[in-house]
Each structure stands twice: as structure tokens, then as C-alpha cells.
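Next come the structures, one after another.
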Structure I
Amino acid sequence: MKPIITATELSEIFHQENLVILDARTGKDARENYLQNHIKGARFIDLDKDLAEIVEDAAFGGRHPLPKISKFAETLQNLGISEDSHIVVYDTSNGANAAARCWWMLKSFGIEKIQVLSGGFQTAEKAGIPLKYGEEIFEKTSFILKENWSWPTSTLEEVEKEISENSATVIDVRDAYRYRGESEPIDLVAGHIPGAINIPFSENLDENGEFLPPEILKEKYQQLLANTSTPLSMTKKLIIHCGSGVTACHTILALDYAGFPIPNLYVGSWSEWSRRDGKEIAKEV
């Protein structure tokens, strides 16, 4: 199953019995906005409460560290998800925010049938997919719990070691102005991890905010990484990071869509690196 689904394709399977739609929009009023208008049947999943662990010190784990896998399993059961569910997740950021993070976590948990809606809620609305306001009613489920996340991650120490040994390419997917250190709207310090290269996640999208076709994404990343010291291949490690391990999943999703191996996710990302004492910070201003 391809990891991306279009609004047209979603409309074709909308009444499928095992379909579970998740609304992963973010922001201060995310749940209230969900209650006002969402895809009919969609169940709200919260980035801060369900897709991350709440921590006191982002210097150890970043702003959105992965929750304990047992806690995530409980979340999935409360959302009525089972092993044979076909899950479609969307957000209001073209799939570039929590929808991609949710996809990464579900796949890493072991759920196979999971897709992100290309273009997000806006494309569903334009396509005439039924919408609804208010709460949704569904039954809870139960299934076999997992012991560990199955997809590869990297710690701060591992990222630092890989860069020093030139054994991996580290991609920072934040906007270019943040990478260059011109300003930092979220974290405490502007700049980037020394040795990381910048490929903004927005380059995965077309002018309408939908994912580029897989063949174009494949060619794009092959060209972007061809001149680096560690080109994209099976023999070199690729580590993806962003501000807090959320939008990095958008690029991992794009790479998977293009047919590449799943790269490592540096979950702590810039929010952890920039807060850790003694870590070098690079700027290009």
C-alpha cells in the first residue's frame, strides 16, 4: 500500500468497513476546530498528548519525544484502531505536520495499512468528501501490545558521532531561514547542527500543497544528494531531523513514497541539540 492517498482515492473507499480516519490538526484550538468541522467519521488525535511525551526539559529528548509505546497502544485502542484497520490520517498543513508523524508512529508500531491524505483537510473539502461537526461515536478495541518502535531512530550522541566520522548524511528539513540562523520562531537559539545539510520539507510538495509524484521525488532526492559526501544509497546512513521530530517525518514519508529505504529519525532534533550545553551551533548569515 502506497503511503500517500489523494482526496479522490479517499472518496472511492470512504464507505469501506475497516476504514478509520484520523484528524491530526495542530494548534492551540485544534480540538475546537475539529469539533466545528472535520471529515465525517474522523477521530481526533492530539500531537502533544497522543503523539508525543510531555517533558519538562527539552534538552533531553526535544519538544516532542516519542511516547512510551504502551501509552501509544492505549491511544490506538481508545481510538478504535485494530491491526486490520485501514487508516487515513490528515492535518491542515498539507500532511506536513502531525499527520506524517502519526504515519511514522503507526508504521513503527506495526500497523501496515496507513496512508496520509495528500494536501490535507483542504483537499478533502474541495473534493466534496462529507464533513461533519461535533463528536464521533466509536467502539474501543484491543490488540497485542508491542515492545519497541520498529523503525530506526538516532540519538543526539549518535548524530554527533556519525557527523564526526562522516558516516552519514544528516538532513535538516526546516525552512532555509531557520537553518541559516537568520531567526528562530520556536526554539531558543537560531542555527543548525554543524555538518547537516538543508532540504526543506516544502520541497516535497507541488504548488497546490500536495505531494509530488513518487518518480519526481526519487529523481529530486537523487540529484540533491548526488554531490554530498554521503549520497543516498543502501550503504550509507541517512538521518532526518527538523525542529522537534515532527515535520522530519514528512520527508521520511516522501522518501518512502519515492521507494527509498526508511532513514533514521532524529527525534530530539534542533529543539534538543540547541538546548544541550556545549553543542556547537552553525550559522550561515
Structure II
Amino acid sequence: MKDFLREMQSYPGIGAKLLTYKREIKPTKVNLGESKEVYFLHFAPPIKKHSEIIIYIHGGGWNSKSPRDFEFIGQRMAKEGYECILMGYRKVPRVHYNQIIDDVCIEYKAVLKYLKGKEIDARRVIIMGSSAGAHLGSLLVYDKSLHAKYKIGAKRFVGFIGLAGPYCFEGKLPWALNQLVSDLFEKDQDWKEGEPYSKLDLLTPGDYELTIPMYLIQSDHDGVLDMKHTLVFARKAMELNMPVTFYKVLDSKNTHSYYSTAVFFDDLTKSRTLQTIFNYIGQLTEE
């Protein structure tokens, strides 16, 4: 309960940062379909330094927020020299898991088409997500059944970075997460259909997905998620000999919304969490 209250208390400070940060790069907005929620933002770097494309999927409990709310992350990545895409999707309760993951997969393919039209090389893609976005991003990267259904080539993925993601729905969940997961799925739907932990069971020796490295970032004082559910997912991936790196947040600002998103406002020289994110991205970057 203490950490949940700390999470609630972090919102005014994060809100102040959202209002005052400097917007230096104007993104290109691309709308898809009829829903106003399904669009992506492209942040082009002032000076391109890397060939990798970073595609970020935002959080918000599957029921709120949009790419516009996380422009500061696109700004930060572009300033570091990366082409960055922020993807949106429809929200609960108007739709549920099947429609949301459909948005993510179809939009991902649309992003690749868009980048090709701009003559931007997208052979190396890093998927990064926060909270609900980490859940959706892990499915996009590791769910073999989605790759077959939507004809997604996993060989483009050079890594997955998940910040405060819910990857396992088994056992007793924290109250807030339990409510969110209940709303995510339709009545009587088996939640294993959208559980990253269960999707690892589909992978077999020789599958390319087994070689895609994952970086899981989690805090003991999250306030929304339990550390144990991320560890269970990480251990299962390790049992499959997947390249897994786990980082336990050590900074004092260690509640869910801060370390999963607001950390991108921080000074790189002072935030260990931000340092480890960019260090890991650097490891995935082609020389």
C-alpha cells in the first residue's frame, strides 16, 4: 500500500515535467483507419547516428493515454540520434485484447511501409514499451502465432526493452493490475491468449524468436506490479536459453510511472536507470 501511495503522489511532479519540457523536434503524424486512437508519430533525429529504428509502445493500463502523451520519449530518442516511432492503439472498454493486439500488429506493418516510402532502412528494429506497452511489445516480438497470422518477420527485431511490464497473469495479482487485466479481456476469454509468459511455450528449437535479446526493467517498489511476475517471465525465457538481461531499479524514484516513463526526463549523468537503458540500446546498436 505504501508504494501504491507513493505512485499516486508522483503524478503531480510528472505532470509538471510534461508541461515544461522543451519540444525541439516536430513529429510527423500518420493516421491509420477510422479510429482517432490508431496513429503513429515519427521523430526524425536532427543528426542520425544509428541505423536501428526504435518503436515505442506506450502504457496507460490499456485504457488511457496516447502517443501524444509520451512525445518526450520520442524527443529524447531522436536527440540521441535514433529514428523513433511512437505507436497508438484503441483502448478498453470500447475494445478488448483481440482488437488492441490487432491494432499493434497492423500498425507495425504500416510503420515498416511508411519507413520504406521515406527510404529509411528498417532492417534493425528495437521494440520498447512501458507498462501495458511493454506487455504489448513483448507479444509483438515473441508471440510466434502473431507472426504467422500477420506475416511479421521476426528477423527485423534486434531487441526488446520492457519497462515495468506485466508479462505473467498467474497467481494472485496486485489489486490494481488484477482489475486492469480483468477489463482487458472479454468475459469468459482465456487470458492466456494474451499472456507473454504463456506465449513462450509456443517457441521451439530453431525459432528465431529465441535469439532476440530482452531487457526487463522492474522495481521492488513499483506500487502497481509485483517483481515476482517479471522474474517468473525472465526465468522461463532463460530456461529456453534466450538472451535475457534483468535490471532492478536502484534509483530513489522507483515507482511505476516514474521509472517506466518519466525517467526519460532525467539527466543521463544522474539516473542509473536511464544510463542502463541507453547502455543496453548501445549494445544492440550495429557498429
Structure III
Amino acid sequence: MRRFTSLEARIDAAAHRVLDTLPKHGFSGALVEFVVFGLKQAWACLFGGVLLALIIATHYLWPREAALARYDFLFLAALAIQLAMLAGRLETLSEAKVILIFHVVGTVMELFKTSAGSWIYPEESLFRVSAVPLFSGFMYAAVGSYLARISRIFDMRYTGYPPLWATVLLALAIYVNFFSHHFTADIRYGLFAATALLYLRTVVHYRVFRFRHRMPLLLGFLLVALFIWLAENIGTWSRAWIYPSQSHGWTPVSLGKLGAWYLLMIISFVLVSLVHRPRKPEEAEPAVLAAPGAEAPAAEG
């Protein structure tokens, strides 16, 4: 699997012509790593970031009397963004397939959850299935897009990674529980424990710029889930969807939803791992479509 698409490789090569002239050690070197980390995170969030910006902008600017409903505009815009990312080679076709699967998985869950009254979409739309506007599936796709892109951009490697079959079974159990807990016992705490046991020894090794860094994968899961939870607060504040407790005015999304996003993010991570198979740090570097010497040798940092 290539680490960069052709366009990303050209951007990476141009960035290195500037970054390679900057300090390598001490506080200045650490600051360079930190800035590059932030820029790469923003690049990985491209799809989700643009979609969230559109949700906020339309909350303020979309005219109520417009012929095209706000939700329909968001659906068409999200579709256009996804197609543009493929056409511009910002996303690989294999990644797009996984994102499409997660889009379908998320839409099915949306249909069930809205019918159960877990949350509602308060505005009308043409592009919808039952009570679910079609743009909603792209919010799940944004999570898949981020995880797929970050795996490539940071050249993520793993030590202590669990067997793939075990992670797939965990993802299936999580997905089933999102439906079954409405009728039987909620086993989410058991799923939290299973996630902890399965990934307890897993460490992710990722390259920022000159160095490789390490992080327990469970901590990475929590940080991503927290980021999604914050985005959900913005989404409900802009009334893209709302929970019953927010029907008379916005209130912050409960911390209990952080756990739900943590589990849902596991499903997305496992789906992405089927495309970007987890590799060990010592495995050969993936192909990079940049000019020779565009990437400095990695060191453990």
C-alpha cells in the first residue's frame, strides 16, 4: 500500500524542501515536529472538517425559504467532496470502498436509532430514507475517511497487535449491541473490557517528520473518540440533528455518548485495518511517490 497518493507525494516533496532547512534538535526541532503533526492531522481530517464547516455555515446562512432544503444541500455537497477527493487522488479507491461500507453501516443504524427515538433530524429534506436524511451517512464516512488517511499519512505500524479475526468479532459484537441493547441487556461495559484486553499490549508507532513516536493504541482510540464527541457537540448545536434533551434548547451532549463514539470508532478502525493491514515497525517502508530523498530517515523518538 502506497503511503501517499500522487498529489500527496508532490505536496510532501514541496513541504520537505522547506522543512529540511529547519532545526532538527532541541526545542526548535520539537516545535517543528509539533507543527507538522498538526498540519498532518488537519490534512487527514479534510473530508470531515469541510463537512463540519458546511454544517456550521448553513446553520447561520441557509435561508429558510430556499427551494433546496439545507439537508439536501449538505448531502449534495458531501457527495461532491467525496467525488472530488477521489478525482483529485486525495483518497484511494480501496479507502473509498471501506468508507462506503461504513456509510451504509451508519445509515442502517441511523434508521433504527431514529425509529427508537434516540435522536431526531428536525428539518425537512427530499433526499432521505424514512426519518433519516442521506447526508447523515457521510458523518460516519468522515470518521472512516480520517482513520484511513491517518494510517497512510503517519505510516502507522503496530507492536502487540491482536489477531485480525478477534478484532472483527469485537467489531461485530459492538455493532450488534447498538441494536440489541434496546431489547436485552446492554453489554457495552463488557465490550469496553474486551477492547481493553484485546488492545492492552498494542502500541502504535507513527512518523511525524524526522522521527517515529509511540503511543498506546487504547489512548489513541480515546483521543479520537473525544475529538468526535466534540464535533458532535458542534453538530447538535447547529441543529444538524438533536437529542430529545435538546428539543427545547441546546445543551452539551452527555459524556455517555463519548463511550458510544469510542465503540463506534472501533468498528471504523477495524474496517480500515482490512485495507491498511497492520504492519510491524521493522517491515519495509511502503512505496512513496515522492522524489528520491524527499523523506528523511526515521529514528525512534
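Of structures I, II, III, which gives -8000 when helix-only ellipticity at 222 nm (-39500 (n - 2.57) for each DSSP H run of 4 or more, over all residues; to 500) is computed from the coordinates? Comparing all candidates, it corresponds to I.
Given 1.24 as the derived value for Cα Rg over 2.2 N^0.38 Å, for residues 72-175 alone, which of the supplied structures I, II, III does it correspond to? Please report the intermediate quantities before stating the final value.
On the way: I: 1.36; II: 1.13; III: 1.24.
Only one of I, II, III returns 1.24 for Cα Rg over 2.2 N^0.38 Å, for residues 72-175 alone, namely III.
Taking relative contact order in percent (Cα under 8 Å, 6 or more apart) as the criterion, the highest value among I, II, III goes to III.
Only the coordinates and a few stated rules stand behind these numbers; no lab work does. Every value quoted in this text rests on a predicted model; they were computed, and no experiment measured them.
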